[in-house]
1. For which of P, Q does mean count of other Cβ atoms within 10 Å over residues 55-62, calculated from the coordinates, equal 21.4?
2. Comparing distance in nm of label points 7 Å out along Cα→Cβ at positions 207 and 327 across P, Q, which structure shows the greatest value?
3. Kindly point out which one of P, Q the value 15 was derived from, the read-out being percent of Cα pairs over 28 Å apart, for residues 183-374 alone.
4. If helix-only ellipticity at 222 nm (-39500 (n - 2.57) for each DSSP H run of 4 or more, over all residues; to 500) comes out at -500 when worked out from the coordinates, which of P, Q was used?
5. Which structure, out of P, Q, was relative contact order in percent (Cα under 8 Å, 6 or more apart) calculated from, if the result is 17?
6. I have 25, 55, 19, 0 for P(r) over Cα pairs in 20 Å bins from 0, in percent, calculated from one of the structures P, Q. Which structure is it?
Structure P
């Protein structure tokens, strides 16, 4: 935890947040909201898709955050750029647009700190047009998590495995040292980043803005305002989250488990794909599951915390959304035999590890028949402290994020 004596000079810091994906909304908007509640008047720009209608974004705006647009950058990136056929011309044009229009935007809005997602030096999509002039003018830039790192092993996906098997190398993250601070939520993420070239002096361990107690309570309240159970008391709901297939997942066994749960009597199976869009089912896989009338594929717009609240059992083994289920005190099944990676959930004492399809089905049946599940409160407290609060007893995670942002110095 950072110094608990908060600075009173928040008004001297004009923060610009660059938001690209749904996961950015999930993990960065809580920080925007916190800044807004401190009368810092933070600004945010969507550098790809516009998420203005998202309930979290609306809540931040209500608190005092402002959505800004740079029309010249938007017009260039979405209309003009596609006609620049030569790569070198496109790169020169990107540089010019960033320094002219992005630089003008930063000066006009009196930006003192630019905040972007986890990425390389200049981000993705339109983030470059703001990060390049910020760097050129000595403005501090901070990288905040756009997801949650759950892995405890090294070769976590196909990119990592292929690079290591062919060249005995890890991906090179050295250009991330462009950021004055690179924020992570847990020690595992810190090790992962530093092993790939991010300087330890840049990495800041602050816990999770998304799952911290203050925002978790707000998020649940906002979602509860319009939610209801799928069919009140009528059925037993099993919710299974589909992982990113690129992360060493046994896809065949995963589909096999889905089919096995679908065949269970008196069970309603809800299937949720991950928000990155890399957990989609193939046409044949989906067709084989659609044969069962008790199976429902949830819409991408259906928020996972609501679905978790409606579920009697949550099956999750390779997604950070399992933390939400743990915080809601749901029975969480961790069929780690489906995953060739190891995660923070394995042997944690806060989920129920299963080693086969048979033991997974047995666990579901046990919960369905009313078996009392005793949770280890010491294990829950330890998990919460380590993976939500940043490893310490911390009552103000979001306050620590703001303190970090307001402590950044111009280069």
Structure Q
């Protein structure tokens, strides 16, 4: 028997017929799981409430299954449950496609608290999430310290999975998702042509390799409150990743507060190696446009190294008065900055930094060549278009100036 042998219709207005028609999505998925086959589940137009009871709950999708919303299909999350997961977290699944749904985290959830991953795939491979619209009306007065809480799309240990043409809208300052798309301990992720906005961190990757984040619109990350402490906002965050490509994205308008003006950045890699950041437009962030910074601790840092940062446009970052176009913070080394345009940022266009507060933390042995750095309009202070603070760095053939 082929792995793809069954098409099932989910329709709120059709009587249930075993193996053919169901009124809940999870019941259709259970049929495929029980019969150890894959197939196609077509979900007809309607609003499907997930209140955590019976089959009105998380859809557990088996391997070799395509799940399609046809027409206006709304999944209304009314309990602290995920919308979709894969059926075997331990063994993993493969070849799952989820397409064409609007998923709304409702304000009907008890105690106004959603702490779950909305779409949660773990240890799966060759899966595709596409053409999803994800939003929330659920108030979140505080976010949770663990980044994996309250995430729109969470891929844990996945390989060669794709998130394509999705829209994730995190909500206003007192609402929304902690993270929009979170790639955790995975390999070969492909995140393309999405719009992600208004989460605390819009796109985050941690301990992942060989990912591609390309041609997305990533905007309006919003700082939130945890335990009465303000947490900064990031549009793209990479943490201890290797061999990632961040290319062709529009990245703008992180939020901040007057008490923490520099904590919100456009692209923020930390402790990474072999990163290409190219062809992005990064503007209007409250802190820095692009800021590689070491991970780990001050005593035992995980160094950022072997980057290529090329062809980016970094304009008008530092909206709260402090911020550079590109800022290599301490322990950044063997990076090439070539062909970037840094214009009208609050402080330096490009800064290769020594951190006086951390012994030995310095950006060193980097190359900055062929860049354009034009200083902030009307700046009369000590800022320079390019600031090279350690003599081991090479700075040559750049075009600099003040307006």
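Values in this text are rule-based calculations from the coordinates and carry no lab data. These numbers come from a predicted model, not from an experiment. Cβ atoms are built from the backbone, for glycine too; each structure is taken alone.
1. Working: P: 18.1; Q: 21.4.
Matching structure: Q.
2. Working: P: 1.1; Q: 2.8.
With respect to distance in nm of label points 7 Å out along Cα→Cβ at positions 207 and 327, the highest-scoring structure among P, Q is Q.
3. Numbers: P: 27; Q: 15.
For percent of Cα pairs over 28 Å apart, for residues 183-374 alone, the value 15 is produced by structure Q.
4. Values: P: -11000; Q: -500.
Label of the originating structure: Q.
5. Numbers: P: 17; Q: 7.
It traces back to P.
6. Details: P: 25, 55, 19, 0; Q: 28, 50, 19, 2.
Attributed to the structure labelled P.
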